[in-house]
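Visitor: The next part holds the structures, each set out as structure tokens.
The numbers here are math on the coordinates, done by the rules we state, and not lab data. Because the structure is a prediction, the values reported are computed rather than measured. Cβ atoms are built from the backbone, for glycine too; each structure is taken alone.
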Structure 1
Amino acid sequence: MATHVYRWLEKYAQEENKNINVSFSYLDARTFKIVDDKKGVITGDLRNDIKLDIQELINLHGFERKNKPSDERNLFKVAVEKFKELIEKGNLKNYFDNYKRDIFIDDKGDLLRSIEKFEKKVENKGFKAQGAFLEIIKTLPEDYKLFDECGSFKKPKNNNCLEKAIKFLDGGWLELYVYNVLKEKLKDDKITIDVNWVIKKSEWQRPHQNFELDLILIKGYQLIGISCTTSEKRRECKSKGFEIFMRTRQIGGEEARAVLITRLSETQRDELQAELEIDTGGRENILVLGCDDLEEEILVSKIKDYII
């Protein structure tokens with residue numbers, strides 16, 4: 001249809017006695033510059049000239065934010081710094097060797113929300129916190145600690161504290177770690193960043209229709225959505241890769257970019273990157289990072305190379 005209209009306008013303008021000057025241009029989604037058919041590139045990088053905040057961008061596409069800003073970035077600040085230390089020293093594996101996820105989930109695979117059920121799980125499994133997992137527990141605020149200094153069960157203040165603590169330990173820490181790193185390292189690149197946005201359309205009535213962006217970056221008017229997962233299962237990671245690609249396109253258009261941060265090995269990461277490039281139509285559409293990319297300098301370098 002676009003080609004048809006282009007040719008019709010071109011022919012119409014060239015007919016005698018019309019005296020019409022017509023020009024054709026398009027926005028290059030790769031360079032963020034406007035390209036004229038005859039003059040070539042006629043603007044600089046429009047991300048430097050057009051500024052939108054996150055709320056304005058999602059409003060333009062008919063979406064709205066469902067949740068309120070979370071207090072967890074401050075609540076678990078010390079614990080996130082401890083995770084950073086584990087990553088920098090190459091000890092993150094020790095955390096997952098001692099984090100037994102089946103203790104924290106119910107029979108349906110959902111994270112537990114009841115202190116009573118959690119205590120029974122710990123007792124039935126004879127579980128004691130130890131190693132790097134216990135070191136993280138020690139850094140949590142007192143009301144959110146699930147184990148004592150010796151690794152035995154410790155009752156948190158209430159079910160809400162339990163739920164927040166388990167969500168953080170299960171993977172919420174990765175979102176906050178990435179947020180802290182990028183917030184600090186990208187501040188000179190004029191990039192806006194925020195964490196944990198649950199987004200919906202007003203006509204969506206069911207909760208399962210809402211979707212969550214772990215992190216959102218805005219460079220000028222360009223959206224970069226980041227999804228974080230601590231899963232080592234390629235199938236689950238690939239599903240999250242598809243979702244973050246689709247969601248960023250929904251609310252950011254063709255110029256949007258997606259990043260998937262995982263704990264996959266180097267080989268698995270490269271394989272998934274290759275698969276998603278084919279399935280999404282190009283390398284510029286999504287970046288996959290793995291466990292070897294979590295160290296601060298590597299993480300920042302790869303993301304900057306991808307989006308700047």
Structure 2
Amino acid sequence: MDRKLVVSSSPHLKSPEDIQSIMVDVMVALFPAALMGVFLFGYQALITIVLAMVAAMATEAIIMRKGFFGDGSAALTGMLLALVLPPAPPWWITVIGSVVAIAIGKHLFGGIGNNIFNPALVGRAVLVVSWGAHIAGDVWLQPQPFGFTADLVTQASPLATYDASLLDLFIGTVPGCIGETSALALIIGGLWLLYRGHIEWRIPGVFIAIVFIMGLFDGGFEMGLYHVLAGGALLGAIFMATDMVTSPVTPMGRIIFGFGCGFITMIIRMFGGYPEGVMFAILFMNSVTPLIDNLTVPKKFGEVKQSDA
């Protein structure tokens with residue numbers, strides 16, 4: 001006789017996707033930005049990306065004592081870290097950032113699914129605090145399309161000078177971190193993630209909207225677009241703030257999270273001592289994600305409050 005009642009623990013409906021397939025999808029989404037970074041900044045950007053990914057995977061392999069690629073999360077963390085670094089930092093800066101991202105940002109909290117903060121941003125934050133001179137100031141390479149082996153010169157970033165055109169910012173022919181300069185490449189990657197269902201509109205949409213609206217008060221419509229296209233706003237909104245582990249799970253929580261990220265980013269840009277505030281904004285909002293989730297848990301259907309006896 002067939003069993004008519006099967007009792008088991010949740011989840012009862014399982015997705016055909018696993019961690020590795022999701023990580024690979026996100027790396028595919030990041031590929032246009034990485035490719036554009038190598039196209040604009042040459043072999044030095046490629047070395048930084050490869051070194052960051054290898055160092056991150058090696059660190060995780062040592063800690064976990066498993067295969068080199070594993071579930072792909074370490075490779076993704078290394079790739080994200082590289083894309084928020086200048087194209088040609090000292091090699092040891094890249095390695096230390098990757099080791100910190102995996103060992104402290106991820107495994108100190110218990111590994112994948114348990115980390116409070118975005119690991120790649122933890123790695124970058126440590127580098128900013130410890131060796132800021134190597135990843136801030138006039139360390140940004142001037143783009144030279146097709147100059148793969150050229151020795152490029154450095155200059156200030158667009159957020160420090162506000163002298164780039166909107167078209168240059170959209171295409172990416174401006175100085176900046178490897179993966180943040182081309183808005184076009186980042187939008188293509190974001191559309192892929194939306195299509196695959198790995199992100200939804202609330203966090204990136206609200207994040208970008210707040211940056212644009214506050215930018216309007218900083219200088220009108222063009223300045224609003226400038227703040228959206230320049231710096232790490234798009235990279236942070238699409239790929240960093242939407243991290244499944246460190247962002248809220250409730251719909252209203254995601255709106256609050258996106259608002260907070262955009263607001264803090266612009267407060268730092270407009271009034272702070274740093275030209276860019278995306279990293280600090282996301283890390284701060286990561287820290288209050290559990291509180292946001294607790295405050296925005298939807299009421300259970302049919303729930304009735306108990307009256308005071």
Structure 3
Amino acid sequence: MWQIIGAGAIGCLWAANLLQSGQQVHLVSRKKLSPKKLNYQSIEGVKTDLDVPHSQTLLNTDSVILVCVKAPQVKDALLQQIENICPQQVIILMHNGLGSAEQVAKILPHNPIVCATTANASLLNSTFNIRQTGLGVTYLGAFNKQAKPFTGLAKTLNCALSNTHWAEDIKQKLWLKLLINISINPLTAIYQINNGRLAEAKFQQQIKQMLDEIMPVLKSQQLLFEKPELLTIINNVIDATSANFSSMNRDIHFKRPTENEYINGYLLNKALQYNIETPLISRCYEQIKVLESHSQVQ
């Protein structure tokens with residue numbers, strides 16, 4: 001059985017595809033949910049109604065826990081369930097940003113912790129009603145030594161959503177996703193534009209400046225990236241998701257907390273440790289904080 005914490009777009013996407021591949025799934029949500037069926041529309045447009053057991057509590061078993069809430073919610077979501085988590089249970093963290101794995105390791109020091117990043121995308125139309133909007137690669141990798149034996153998890157998840165792989169270099173994969181998010185999310189949130197607008201010259205100039213600020217930070221972390229390669233990858237994502245709105249854009253639009261601390265904030269903390277100046281990224285970080293303070297629903 002797979003227990004999935006988070007009944008949002010990504011949690012429901014994995015739930016639907018795991019169920020269709022023959023796996024047992026139990027969804028755990030913060031609030032009590034009334035629907036009994038998960039309405040799922042695949043990227044090909046095929047609609048399916050799936051029975052998915054769900055509650056507000058983890059079942060007290062040794063099954064894998066897949067955490068699909070946003071980075072700022074991860075620690076609290078697991079603390080709420082900590083009495084139902086066994087030390088041998090594998091915990092997979094799948095979200096944007098970095099920093100939550102370190103938090104989880106402090107509260108659950110004996111558990112195998114796996115970090116994951118996915119380019120699969122889904123739109124939550126309403127509770128338990130989702131439409132897959134993008135296909136992409138998913139990587140999993142061990143955050144701590146306890147997780148290293150669990151390479152087989154990628155094979156099981158690959159049966160649900162193809163192009164899922166175990167990565168020994170998961171740090172590199174996670175940082176690449178972080179750099180894409182830093183380049184896209186704050187700008188689209190501040191200016192309330194879709195991803196495609198970032199192809200415009202004025203935004204391309206800002207993205208290039210961000211990369212200039214990022215490169216010394218990557219060097220400090222012994223991460224091997226080249227600026228031209230990163231710019232190409234970022235622009236490919238902008239092109240492939242041109243009609244989409246980033247998660248940070250939607251969070252500001254709908255007056256929700258963002259993942260600012262785990263995206264820009266994470267990189268800025270690393271830069272501070274090595275006295276690296278990051279004026280544009282810092283300014284974007286502060287602008288998002290102001291937007292959050294003005295609009296966030298308490």
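Visitor: Quick check: 12.5 is what I get for mean count of other Cβ atoms within 10 Å over residues 67-74, calculated from one of 1, 2, 3. Which structure matches?
Guide: Computed on structure 1.
Visitor: Thinking of 1, 2, 3, which structure, once mean count of other Cβ atoms within 10 Å over residues 107-114 is computed, gives back 11.1?
Guide: Comparing all candidates, it corresponds to 1.
Visitor: With distance in nm of label points 7 Å out along Cα→Cβ at positions 51 and 75 derived from the coordinates and found to be 4.0, which of 1, 2, 3 does the value describe?
Guide: The read-out comes from structure 3.
Visitor: When semi-axes √(5λ) of the Cα gyration tensor in Å is calculated, the result is 46, 20, 17; to which of the structures 1, 2, 3 does this value belong?
Guide: 1
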